[in-house]
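Scrolling down, you'll hit the structures one after another.
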Structure I
Amino acid sequence: MTLIKSISGIRGTIGGAVAENLTPLDIVKFTAAYAAFIKNLSQKQKPCIVVGRDARISGEMVHRIITGTLIGMGCDVTDIGMATTPTTEIAVEKENASGGIIITASHNPKQWNALKLLNHNGEFLSAAEGEEILSIAETEGFSFSPVDELGKISQKQYLHEHIQQVLSLGLVDKNAIEAANFRVAIDCVNSVGGIAIPELLYALGVKEIFKLYCAPHGNFSHNPEPLPQHLTELASLTRSSKATVGFAVDPDVDRLAIYCEDGEPFGEEYTLVAVSDYVLQHTPGNTVSNLSSSRALRDVTRAGGGEYHAAAVGEVNVVAKMKETNAVIGGEGNGGVIYPALHYGRDALVGIALFLTYLAKSGKTPSELRKSYPPYFMAKQKVELTPGIDTELILNKVKERFGDQQITEIDGVKIDFPDKWVHLRKSNTEPIIRIYSEAHSAEEAEEIGKQVINLIQEF
């Protein structure tokens, strides 16, 4: 059983001992710390916090504790109930709230849950802000409100607002999608995507939808991370139903995996590439992804006359770099699309709308579109860390070994070769070094990763 306290929030397994798992007492402590942080920043007598959750089995329990604690801390609560992560982010901004809490453990299995913490812009907190909340929690530097100063709770629904904002985007063309008569297969892994994705597709004019696991009961029918090995049923359904395209999302609907009409995966790294390609054709500009994402985005960006920039791993780092470089689109290679024209957060709904518009306007099938992009293959490996290993020394030795290549050090060490790259970074959540590599063949990607692993083992 596990409890992980990090700058981006708190997550853990349900049940068990306090301070070792995500128990009710831990939820109260960290919610109160967040409320104290918000109250210190806010000029409002009773700051408003938006709360949304995915469909996890533990969601209602965690939700009741969080909303009760916020009220007890003198915060008003806008409860949007079961909602996607991007919907909650949009609600914070629309409500002019002081912050938000998303109750979701994203792609983690059903025994996990988490508190994802937002600022007043509906964006994830910075590292410094996260550290401050952890410090408040550790010292219990908060006090609860007297009876006359308790907060109040109100309920609202924001999915319709979210979908309407997606439809109103200039690059989303409902008429083109409707005219294309797309047949769409979906896998929503028994979470809030089962509510949000069909409603979005119908609003976009899609009439034929083939559904897998859309009942939002939180008892996930397969591993909820949207990877090919977990989406074999979607691949089969896409083929057997003769669907135009297949879509899969994770439990909080910020990641999007796409399947071609032949049941082959489009590739999670290429979700952002394809959507960016479409956006860049109409609004040329800069792009951003994290260091562990495919080089294909850089190639597509440069072909369109823009500049590509890499950020440290983590959505908050990608968003900061996007703002710094005035990027027109960005995201992460795990299927996370961030489109600033809507909001600064990974959003599978806007990813689907832009991708379907691109399909409709291009007249291509997903497989034809996929073949139009540079062919890259990625390998993801890791090295276990034993006690006493000096990670910084290892990274420095690797950097010295490849000193004749382009080196980036904003997050671990990334080595860029002319035709491939390899990225090493210490995990934030596990005692391992992650080693991601990419090349023009799967064999080359594996080989450069293994070279680095062998080098580490020499140390």
Structure II
Amino acid sequence: MLYNEPSELEVKVLTRRFGLENSQSLDTYLATEGYEGFRKAMEMSPEEIIEEVKASNLRGRGGAGFPTGMKWGFVPRDSDKPKYIVVNADEGEPGTCKDRVLMENDPHQLLEGMAIAALAVGARRGYIYIRGEYRYLIEIMDRAIEEQYRKGYLGKNILGSGLDFDVSTHTGAGSYECGEESALLESLEGKRGQPRIRPPFPAVSGAFQCPTVLNNVETFCNVPAIFRMGARAYAELGTPRNGGTRLFCLSGHINKPGVYELPMGFNLLRMIEEVGGGVRGGKKLKAVIPGGSSCPVLKAEECDVAMDFDSVAKAGSMLGSGGVVVMDETTDIVKVALRLMAFYAHESCGWCVPCREGTLWLKKLLARVDAGEGKPSDIDLIGELAENMLGHTFCPLGDAAAMPTISYVKKFREEFEERLRKASEAAESDLVVL
């Protein structure tokens, strides 16, 4: 199923099979260069596979943007423990919906990417951790896995490569916290989904305390293309240190919302105007969340930026998970900040004090300002509280709540002050009437 009309500006790498009849079937996948990447990887040593991924400049598409090849290279080659491939298909970041369209339209691409990763690190077992609300996607992936077993693309000695590789899905319970890799691994093992203290990192001690490659859906889906077209050609699709394409989820006040595949480094303003059809209703652009709700907001005048990890970081935000939320001139920024903080307060696992208490107090303070019942000093208190949360939690959820809040208060402080000023004037007017 397509979620938008394709744009002529798209570069179809991951989405090249979208719209094909029976795109979920293995026969369709094989008829369109499926498993060509795996066959090429079969002829390479594990070290050569990892070097090819490094040369592609593929960076993790889950949010942090860590170099994928480097991450795979951390897995110890001399370990006698079993090794695992784990896919993060939790996708709980507000504004983000690209992993689901990959699994829905082309499930075999994900499985091929996992198999290449297994060749690289010597893994024999893989898990796809899918959030509970994606029940229909679990069924799609289970059918794809069953078809691959039936036709010899999973199981013993895949395609004569000598690789024995088994894969299964694992459902989560819909917890945003389980999008964090160590909390995901805890949940996968049947424990409460709370983060682990690190180090050790998953590459050394991940699933079942064994070496683990853990990437999100989009990251693994890029891997077959790297080997099919070559690392250099793949890297040249993007910008230096940011290879390939990216699925961007355009939503909010935009004429053509949807999931679009564009080269890394595609300009954000051009994305809004030429791909998304401009701001809805002819209104002016006010702000954009460039990579999911955990990213600092960009004001309209800051949006002339290349959408790759390094450029967006220089602009003071993050590319994150690719969730681009467009806000027009009518947007109430105070309510946006409150709405997002209510989400983070609800989703905090409660393990560490700065996140458990900090998100709750930020929600209370923002609610007080929104209702016009706060004091001018509350605005500074919101910023101070958020600043004190940064870097003081076991996992990034605390940072994910704090960073956008800081940006809203700093960049739109006048709206917070105006909310309190109007409430004060209304109260004074009521007193005069009385």
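Every number in this text was worked out from the coordinates using simple rules, so none of it is lab data. Fair warning: this is a prediction, and the values are worked out from it, not measured in the lab. Cβ atoms are built from the backbone, for glycine too; each structure is taken alone.
Here are a few things to note about the model shown:
- At a computed 17.4 (mean count of other Cβ atoms within 10 Å over residues 217-224), which of I, II: I
- Here the criterion is relative contact order in percent (Cα under 8 Å, 6 or more apart), and among I, II the highest value is seen for II.
- Computed over structures I, II, mean count of other Cβ atoms within 10 Å over residues 113-120 reaches its largest value in II.
- Which entry (I, II) yields the derived value 4.0 for distance in nm of label points 7 Å out along Cα→Cβ at positions 193 and 377: II
- Origin of the value 19.0, 61, where Rg and Dmax of the Cα atoms in Å, for residues 81-256 alone was derived from one of I, II: I
- Origin of the derived value 0.90 (FRET efficiency 1/(1 + (r/R0)^6) of positions 369 and 393 (r between Cβ atoms, R0 = 35 Å, to 0.05); candidates I, II): II
- Which of I, II yields 16.9, 57 [Rg and Dmax of the Cα atoms in Å, for residues 265-408 alone, calculated]: I
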